[in-house]
Structure formats: C-alpha cells, structure tokens
Structure 1
C-alpha cells in the first residue's frame, strides 16, 4: 500500500526560506517526518500573518477613535466585548468548515467539498442575521446592559448598531477563510484579510474626521469603515470561491445546502465554540465589572487589551501549529512525536511572550501614549498592560497544551479547563478584588493574570497525564 504523505516534502528537505515562501503560498508538507522545529515554523507562519492582519482592525480603530475622547474608546471596548461572542461562533464554525472541506479534498471529492463549503456559509448567514437584527434595533439597550454611562450610550449607540448589526460579515469572513484554508488556499485567505485591512486603514480617518466632500461621521464613521472593509473582504472571498480562482469552485449541482452537513458542522464545532464562548463571555462580564469605575477605566482597559491582543497574535499562530502537528502525528501512529511537538511549540511561544513581557514592562507608557494623552486613561492603560504581562510566560504553555488537546480531538478537556479558570476563578475573583476589596479596575487586571496562569498550570498537568494520546478522533479536527 502506498503511503500518501511520503509524496509530500518533509520540513527538512530543502532550504528553509524556500519552504517558508511555499508554506505562505499554501504548499503542503509531510509533518509526520523530518524536523519538528521547522515544522512548527512552517505551520505557524501563515497562521501568524493571518492573525496579525485580523488584529489590525482592532489596533487601527482604537488609534483613530482615541482621538475622539474616552467616551468613544469606552463605547468601542464595550461593543468589542459583545462582538467577541460572535467571534467565538465564527471561529468555532470555521474550524469545523476547514476540517470538513479538507477531508473532502483529501478524499478527491471536490463536489463534497463544495457542499460542505456552501452549507457552512449558509449557516453563517443565518446565525449572523439572527444576532444582527435585534442588535441593530436595540443598541442603546445593549450598552445599558453592559452598565455603560449615559454619555457612553449616547456616544456609542451608532457604532454598536453598525458593528453588531452587521456581524454577518464577521461570520462570513471567518467561515470563508476557513473554507479557503480547508481547500489549501491559505494565500487567498491572507489576501482577503489584507484587502479588508487595507480598506479599513484608508477609510477610518476619512470617515471619522472627514475630508473634502466627505463629512466627519465621528465614532460611527469608524464602524462604517470597518464594515465596508470586512464586506469587501467577503466580496473577494465570494469572487474567488464562485469563480474557482483557487482549488474550489462553488457552483454547479453541488452548490446547495444540505441539512446533514449543517448538523455535522454544528457537531464538529461544538467543542471549539464551547471553549471560545466560555472565554469570550467571561471577557464580556469583566468589561461590565470595569464599566462602573468610569469612562477613563474603560478606555484605559480597552487600549491595553487592544495592544495585548495585537502582540498575542503571533503567539496564537505558533500555538495553533501544535493542533495540526498533534492531529497528524497521532493519525500516523506517532504519539511521542505528537507530544514533543507540543512541548517544542510551548517553548517557542514562551520565548516570544517573554520578549513581549520585557517590552511591555519597559515601554508600557510609550505604547499606551500612542493612543491617548489623557493622564488618567494612560495611567490605567499602563497598569493594565504591566499587570497582565506578569503571567505571559505561563500563558504560552496554556495556549500550546490546549491546542494539543484540540488537535488530538479531545475538545472536552480544554472546555472544562476554560470553565474552571474563567467562570469559577476569574469572574468571581475579579468581582471580589474590584468590588469587595475595593481594588477597582486593578482587581480585574490581577484576576486575568492569575486565572490565565492557573489555566496554564492545569492544562500542563492534565496534558502530561497523556490521556489525550488515546483520542483517535483527530481526523475531524486536525485541519485547523
């Protein structure tokens, strides 16, 4: 019997830079053989670039919005906290879509891949509309539910209406890129985000501050710029997928929605969505705990989190490589190599985040100062940035081991770990420190640092037990 992976190049068969360029272009490699170190970097490179481009939306928006004042930044922070629930659904479904499309492509069944992709995108539209309609109708009520002050509600309702009401483009952006990655068109996925980000960067200052005949729309202009950028990214995806620019053409008799595939998508995504929903819903509650301490607290925390997220994207790309390596090597009957890949990925991620820690501790005032000149907002932002950074080297191991579980097909274990760390520790601890012990926003910052570190300790201890090595369902999830 012929071993299909043997026809693929190994991560050590050739020059590194040549292989890196090939990986960024969507080339495939046999990650069950060859150098594990090189495998991590070849897998991580396209993921890192894609995630950096995704996080650019947040960092660009807060840079321009900060010039409108702390009320505007606070509104963006509260809206973004609610939008993370949409991200959880979009990313979880995208993982499932990637897995299904990749499996059909691997089976030489392009029509099956078309049906899987079509069903995934249709599901995204339905979910986006169901969430978007009430969000567009009740933006004031949503901000009030987040305990926003009347000033923030007044300043941010238009922004919230556009961002949450048009969340369908967020869903489709994630799902479309998931389909493209599953088909092996990683380069097209990166071009999608590059286009969306480029448009957003150009339109943000034009629509916020106005220029010539273009009126100044303020905070609402930032939302419109983001929605237009993401929509053009989705339009590019549709053009590429419908036109067959890549390896998949969504047309013909197979271009239809199948209920059985929709159910399979929901089943496959349940574990990943559960993990993200637990994490993102805790983020929503943390923002609500911060909200009563005023606009300056919300603005400072929002700026710090945007900087953290931007800096963390390369780390997420690195840790995601562990999922693919674990899945493929378990499938190849090499559990020891799968385990080594997680420890190696964790080591690289720790090294990167240790460097980030040094930068944040040393340059926090300068980094926050890029986004605000308000002394109180800056003070809170600097404190948040430094406090959160104390646990970064722990977070690295939590990220790598959690992705190791996911790659093995064991999504239940990391879901419970997230539940314990975020719902049983982080949220109660944030409330106790901020309210009962009167630490204010500092209590929230420390609760995040401590709970994320606890998550890492629990994840590493459970990963070392090795039960995940007996999880033989990696085929459905290794695609992410």
Structure 2
C-alpha cells in the first residue's frame, strides 16, 4: 500500500475540531487514533512472528506517520539514537522481504481489519455533516489514505468510477458532451446554403474594381482573395450562427445583410477604410491600427491580416463577438468570458486559435512568455495541456483579479485560464453556460456569477478546474 504523510492531515483535523465542531470531534479523533496505534502494534507482532518483513515495514512506516516518536517502530526499522538524542536512519538499509508468500493476502486483510475501526469512526463524523470545509477535506483524505475506494467518502465527494479511478462527475459529463459538440459542428456545416457568385453592388464597386462577391442566404462575402477563401468564409460564418445557437440554446441570429470583406493587401485595406461611408475621417487612424474590424453602426465586417487561415479565423472571431454581444450583451470588457468562449467556439469551427491579444506575462520571464505565445499559435498545440502546466506552476491570476480585466488587459496566462474555464463550462457544465453569460451581461460580476453557478467559493474554482483538466487527459 502506498503511504502518504498523515501528520499534517491529522493536525488539520485537530484544527477543524477547534474551529467550531468542538471537543467532541477532537475526542473521537484522538480515541480512534489511539485504538489504531494499538491495532497496528499488534499487526507488527503478527508480521514479525510470521517473517512477513515487508508487510511489517509498511505497518511500521504508518506507525511513524501517526506517532513520529514511536521508539519501538524506530528500532525495528533500524534507526539508532545519536548522542544528541536524535534518531538516525540505518546507513545501509536492507530491502525487507515477506518469506511466506502464502500469507501476503492474509497480511493485507489483517492490516485492513486493524485500521477498519479508525476509518469507520472518521466516516461517521463525515456523514454527520458538521465539519467545516478544511476539516472535512482533511478527514476525507485521511480515510482515503487507508481505503482508497471507500464508497461512502467517494459519494460524499461527489466522485464517480471511471474504470480503475475515481473522477469528478464533470469528467464523465464532458466526455459525452464533446461527442455532442462534434455532432453540432457537423450539423451546422451540413445545413449551410451553398455560396453563389453574384455581381458587386454599387457600394462594393467603390472599394475595388477587381473584387468579387458571393452570396449565401442573408450573407455576402466580398474581396480580392481567391474564390476558395470566399467560399470557406461563407461556409464558416453560416456554421458559426447555427453552432452558437445550438451550444447556448439561443435563437439569436447574425444580422440580415451582413457583408464580410476579405482583403489581401495593405492598399486594399487603406482603400476600404478611406472609402467606407460609415468610417469618419477622424476614426480612420483607429481602424488602420486594427487587424480587422466590424464597422460600427453597420453589418459590415472586414479582415486584412495574414494568410487565408488567419483571415478566416479573424472573421469568425469578429462575428462571434457580435453574436455574444447581441445574445448576452457580452463585450470585450468581460475579458475572460469574451475571450474564452470566443476562442473555444472558433477552435471548434475552424480548428485554429489565431485571433487573441495578450499583455506580457507578469510572472514568466519575457523569453519564456514569448516561447509560450509562439507555441499557442501552432495549429496542433494543446491549450488545455498548456493551461494545466501554467496553473500547476501557480502562474495564473486569482479569479477576482481575472474577473476585473477586460480582454485587452489579459496576460498570456490569463488567456489560457480563460480558455480552460470556457472549455470546462461548455464541455462539463453546459447547463450553466447560458445562464452565466446572461447574468454577466446583465451586470453581475463574472467572479460572483461563476462561483454561485458552480456552488464553490471563488478560491476553490481553480482547484476544481485543474483537477478536471488533469482527469481529462
């Protein structure tokens, strides 16, 4: 049996008793531990008499976890006293062996019987439901140290069996939901209207004589890029509308008369900004600094940065921003929600995550931050793996701090955290996603809305998210 240090857990249990559950819990704990120590001492004697020295060493190690100054356990493990009274481990310990292999199962059964009453006492206190969160968590871990599959504690923790392991319910729910999301994407693309070549309107001819136009239902795609790219754009945007409606259970639609301009060079970008009737002269410098845009007050969208994949990715993000704003009043100021959901949905549709902004990291050295950014732009990069590594290293903002940031204020780590949170909600807790977006759009803090939706304290959300990502692998 694998052993983990129990001294800290027992100390936390004691603290839990002092914190409000009072002396009764402390009395139960101390009495149960005393009984456990005596039972383990008896098991040591049995192991010694049967020459089961490996089983004995495991039991002696456990005794020392419970009573670090247990002298007899120290001696049997080969420790000696130094002149200053400190225990010294054996210089050349010999690997212990069980000399009667037929007794291995019996030794395990006897050990389980030895700690059984201790486990039962702790389970009884847990089932009473009077412990504070810290003491409850410590008691659960203490039970599982002895009985990893203890079903009552697993049930109290809300865990489910997944083969040989116990996992969060969200882990199994997300596995099924991912299949549903893939089916939604497939259906969204299948239901699109074929794009057909159409003449340029008078307004469109004013931007560029060599441009061409396609129409697909209520959507127009115009530009100088190859026809294949115009078709891809029309297909992706139609799928976006259906996919977003399916994911969030919303009937909100992209605007009728929506026109997307895909521009292949800097001059075409300048001509578009210069000649668009809804872009005022004083606003042109602002638009020139962008990678693409939605023209305020119109149903026009344009993207002019990068290659075909970059332009398609960028237009989908722009359209998603419009959709989220219209469906839920979510905007860029709602940083992690706006970025997280936008990146998740874009990746689901066009298999890329190329349109995002991030401030330099506040915790990673600049060189490491740049390496991470470059890795995230690679088509095959696994963002949830990267998010898990960043969170395990403690490089993410606390949730209340993250909730205050707009999209332009997020760091590289914040963007990863946002993507991970959005993935968790849309895969593992889809029943919460729509209500959460609606509440935040109505002015509720995303920190408060998320914590209430998950029924967790804000400080507990990252730990839940991290465990889900670890189990998702």
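Coordinate-derived values only; no laboratory data. Nothing here was measured: the structure is a model prediction, and the numbers come from that model. Cβ atoms are built from the backbone, for glycine too; each structure is taken alone.
Out of 1, 2, which one gives 11 for relative contact order in percent (Cα under 8 Å, 6 or more apart) as computed from the coordinates?
Working: 1: 20; 2: 11.
That value comes from structure 2.
Comparing 1, 2, where is FRET efficiency 1/(1 + (r/R0)^6) of positions 95 and 191 (r between Cβ atoms, R0 = 35 Å, to 0.05) highest? Going through 1, 2 one by one, FRET efficiency 1/(1 + (r/R0)^6) of positions 95 and 191 (r between Cβ atoms, R0 = 35 Å, to 0.05) peaks for structure 1. Upon calculation of helix-only ellipticity at 222 nm (-39500 (n - 2.57) for each DSSP H run of 4 or more, over all residues; to 500) from the atomic coordinates, which of the structures 1, 2 produces -26500? Only one of 1, 2 returns -26500 for helix-only ellipticity at 222 nm (-39500 (n - 2.57) for each DSSP H run of 4 or more, over all residues; to 500), namely 1. When mean projected area of the Cα convex hull in nm² is calculated for each of structures 1, 2, structure 2 gives the greatest result. Ranked by distance in nm of label points 7 Å out along Cα→Cβ at positions 103 and 391, structures 1, 2 are topped by 2, which has the highest value. Ranked by mean count of other Cβ atoms within 10 Å over residues 183-190, structures 1, 2 are topped by 1, which has the highest value.
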